[in-house]
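Listed below are the structures to be examined.
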Structure 1
Amino acid sequence: MKDFPYTESKDTRSGFGVALHELGKTNPNVVALTADLTGSLKMDAFKKDFPERFFQVGIAEANMMGIAAGLTIGGKIPFTGTFANFSTGRVYDQIRQSIAYSGKNVKICASHAGVTLGEDGATHQILEDLGMMKMLPHMTVINPCDFNQTKAATLAIADYEGPVYLRFGRPVVPNFTPADQKFEIGKAVLLNEGADVSIFATGHLVWKAILAGHLLAAKGINAEIINIHTIKPLDAQAILASVRKTGCVVSAEEHQMNGGLGDSIAQLLAREEPLPLEMVAVNDSFGESGTPDQLMEKYGLMENDIVAAVEKVLTRKAK
């Protein structure tokens with residue numbers, strides 16, 4: 001099992017903020033909108049240096065999506081910023097009708113997703129957003145794993161023509177991917193080659209999958225670990241190549257089991273390569289208040305939960 005050393009931990013939302021500021025300096029068509037959450041989305045530097053391209057719409061998220069859609073008609077590239085719950089659940093109709101339907105070039109940037117939002121509680125801890133957004137035609141859905149990858153993804157989506165949902169978070173997590181990485185939308189990243197089981201992880205669960213890989217290696221289990229940072233379009237080629245080698249699958253995500261990454265992989269396997277699959281995800285439940293670590297533990301999203309899922313799926317693997 002490969003080592004992935006890191007020198008610091010950072011929140012992924014800061015990767016978005018740094019990249020947005022860089023885009024402000026290099027692309028005059030990039031504009032930013034927020035719904036009363038400039039600091040939380042780390043958009044302060046963009047606001048300070050490019051005030052004429054920054055729009056504070058207040059607590060009016062639906063209006064923000066409509067404004068963003070309109071700005072694209074004049075050739076602007078709008079980046080909207082608010083919590084994931086308010087970026088999707090509160091404004092789904094506006095996104096569907098004004099952005100996705102006509103393929104508007106809006107970048108919907110969403111922080112504070114999942115149970116790692118912590119003490120803010122169930123009303124803010126959206127766990128359905130990836131599923132909601134991937135079901136929309138024309139929508140690209142991206143869920144990077146650390147600061148560096150979030151920064152790279154933010155820069156990449158500015159060059160991509162079409163609506164994008166970019167999900168990131170508040171907790172501080174290990175920053176282990178290369179600072180100079182080239183982010184390719186729809187291209188999975190192989191982290192560790194293995195022969196016994198394929199682990200496909202996304203977002204914060206990528207690091208948990210790496211930790212699980214070390215625990216599994218100590219048990220003599222060689223796990224292939226792949227970072228699925230793009231939920232849609234899904235890298236079917238990479239997934240199928242891996243599972244045809246290992247013969248069984250575990251998915252890992254900070255999202256509802258229904259509608260998330262595991263759901264997409266299950267559909268792919270059912271069509272192309274029926275194989276045993278176990279999902280590490282929230283099982284049809286809302287969140288609650290607590291620290292991020294407490295909630296990750298309670299809802300079964302830790303490295304030990306990935307290990308248990310691997311051990312279970314191995315019992316179902318064809319001999």
Structure 2
Amino acid sequence: MKNTRITLKDLAKELNLSASTISRALVNHPAISEATKKIVQKKADELGFIPNSIAASFRMKRTQTIGVIVPRIDIHFHSLVISGIEEFAYNNGYNVTIFQSKDSLKREKEIIKILQNKMVDGVIVCLGIETQNCDHFKKINKSGIPLVFYDRVPTDFDANKIVINDFESAYLATEHLIKNGCTTIGHISGSQTTNIFKARLEGFKAALKKHHLPIEESLILFTKNLTYEEGVACAEKYLESPLKLDGVFCANDYTAVSVIQVFRKAEIKIPEEIAIVGFSNYPISRIIEPHLTTINDRAFQMGEAATKLLIRQIEEKDDDIKSETITLKTELIVRESSSRN
């Protein structure tokens with residue numbers, strides 16, 4: 001038996017018990033006495049018995065596994081979301097399998113096929129930047145697999161969603177700059193094919209309009225992925241602008257850090273001459289000098305909320321929770337990069 005996998009039948013033969021008794025003892029079934037459970041567990045440990053999770057999954061018609069599709073694990077926001085997902089899943093007896101789409105529609109479609117074959121109990125997704133059509137997710141729905149989207153969510157697809165109010169958050173960040181004396185404010189935006197960055201741009205414009213400040217289109221700069229390098233390029237354009245910029249709202253913290261470094265190198269004082277606000281509260285926002293004012297987008301809580309909603313759908317099988325949208329409240333964290341008072 002040492003060279004082959006120990007089975008329930010092997011344990012049953014060793015202990016002169018039925019396989020069903022062994023099985024129940026190993027899962028702590030109340031119908032089995034504590035004495036028998038101890039004997040079975042001791043023998044299982046002695047022989048190196050490992051439960052066959054695949055067979056158990058077929059019996060329960062459940063794998064206790066959640067599939068997660070994120071655009072990029074190396075982005076701090078998504079790694080925090082994953083932490084929230086794993087924490088809640090682990091505490092509720094579920095495993096997590098993570099896939100990266102790398103913002104590729106083709107890769108996202110391939111992952112969906114893999115997840116269907118792996119028989120996961122549910123799927124949590126943040127859409128890739130290339131994804132404009134969500135027809136490939138209809139296959140998941142048709143398979144009866146519960147589905148929850150977070151952050152970048154479809155607008156024309158009936159599913160559970162966990163989001164923040166990006167418009168309101170951007171409005172709050174921009175108004176903070178205005179209240180700190182900024183009158184000529186730029187915005188570094190993400191791809192306008194993605195709804196969250198559209199909403200952040202609209203929130204930025206709405207705050208300017210509310211306070212009767214001009215919207216300088218030349219100061220609204222667009223990036224593809226909001227990378228540090230794209231932020232440097234945008235900051236250099238601001239330095240060349242004939243307009244005297246005194247505030248910048250960035251759609252993420254990476255680009256905001258770029259602006260701080262480029263302007264400090266140009267010997268422009270922050271926040272006295274230009275105030276800067278980012279978005280997402282990445283760890284670097286507390287390391288960069290001056291420390292960066294930013295929006296806390298509740299990434300960990302978003303992961304928890306998505307998993308909680310998914311597990312409810314898995315276990316309750318309730319049609320009423322297949323199209324619920326939960327909006328998490330964000331927070332403006334004020335630090336030195338924008339504090340002029």
Structure 3
Amino acid sequence: MKAVLLVQLGTPDKPEKADVKRYLKEFLNDPRVIDYPAFKRTLLVNGIIIPARLNNSTTIYKKVFTDKGSPLLFHTTELAKKLQIEMGSEYLVKFAMRYQNPSVTNVLAELEKLPLEELIVVPLYPQYASSSTGSTTQKVLEVVSKWETIPTVRFVNRFFDDGGYLNCVAEQGLKHDWKAYDKVVFSFHGLPERHITKGCKVANCKKEDCISKCDDDRKYCYRSSCYETARRVAAKMNIPDEKYVVVFQSRLGKDPWIQPFADVELVNLAQAGAKKLLFFSPAFVADCLETIVEIGEEYQEIFHKNGGEKVQLVESLNSNDSWVNALKKLVIK
């Protein structure tokens with residue numbers, strides 16, 4: 001038997017303070033997320049960040065939860081169900097959340113009881129980053145390394161350049177007439193600059209080379225893979241270079257983060273006369289807080305306040321059939 005384990009970032013069980021606090025505590029105390037020495041990280045996260053952000057984070061999660069619960073959870077649940085049907089009886093498809101439930105530890109405990117020939121782990125992050133894919137990989141290896149019988153383990157640790165994934169992103173974008181918008185925006189989750197320079201294997205990562213090309217030496221460079229994702233999707237949609245921009249959202253703290261910042265660029269575009277923006281979020285394969293609230297509501301408010309009119313969010317891949325088929329091919333390949 002072969003098992004496929006899909007792993008998403010995670011979500012609070014409920015949009016209540018106790019649940020949000022438990023989620024933030026596990027997430028932000030991960031040394032791959034906040035890469036400070038343990039004492040400094042614990043003091044910063046538990047003593048400053050969580051107390052300062054808890055009320056606002058809880059309010060935002062109340063906005064994003066629906067009658068079906070957390071969008072990230074129900075979209076991933078549906079994705080796993082559909083993929084199971086497509087993969088057939090030779091494979092067992094499971095999913096887990098890196099933080100909170102269903103936990104990686106508990107789902108792997110179920111798989112340990114089975115006569116597995118192979119375990120294929122797919123962190124659902126197209127662009128590799130130590131704080132997302134790296135953290136998931138480390139967690140899985142920590143758990144599986146303690147098994148008495150360890151099967152062959154494979155990781156699909158990036159897929160930003162996979163044709164199936166790119167076709168799916170472009171397909172979602174083509175539901176909108178991009179020519180009717182003043183600018184197309186490709187927004188990726190932000191990271192501290194130190195994460196990127198530590199992860200990129202070429203010198204002077206901030207230089208234009210990591211923006212303008214993504215060769216074999218740069219495929220684990222988050223900056224490079226984000227720009228390459230945007231280039232390839234734009235090419236598939238015939239969007240010219242001057243029509244789109246790449247930005248980074250969701251920064252935290254005072255350390256230098258990757259730029260350009262999405263919220264700053266929104267203001268610049270509005271003040272330059274842009275009225276309508278088409279917003280992609282290719283780093284998120286499922287709609288979540290960062291797409292539904294941050295882009296769909298907060299960025300709309302910023303844009304409108306500065307003279308713009310409409311921020312149109314392109315829906316994430318979620319569990320649509322094209323994405324299920326692309327994911328199947330990715331797993332088999």
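Derivation of every value follows stated rules applied to the coordinates shown; laboratory data play no part. It should be emphasised that the depicted structure is a prediction, and the values quoted were computed from it without experimental measurement. Cβ atoms are built from the backbone, for glycine too; each structure is taken alone.
If distance in nm of label points 7 Å out along Cα→Cβ at positions 64 and 80 is computed to be 0.8, which of 1, 2, 3 is the source? Source structure for this number: 1. Who wins on distance in nm of label points 7 Å out along Cα→Cβ at positions 40 and 240 among 1, 2, 3, i.e. which is largest? That would be structure 2. 1, 2, 3: which one has distance in nm of label points 7 Å out along Cα→Cβ at positions 32 and 104, as calculated, at 4.6? Structure of origin is 2.
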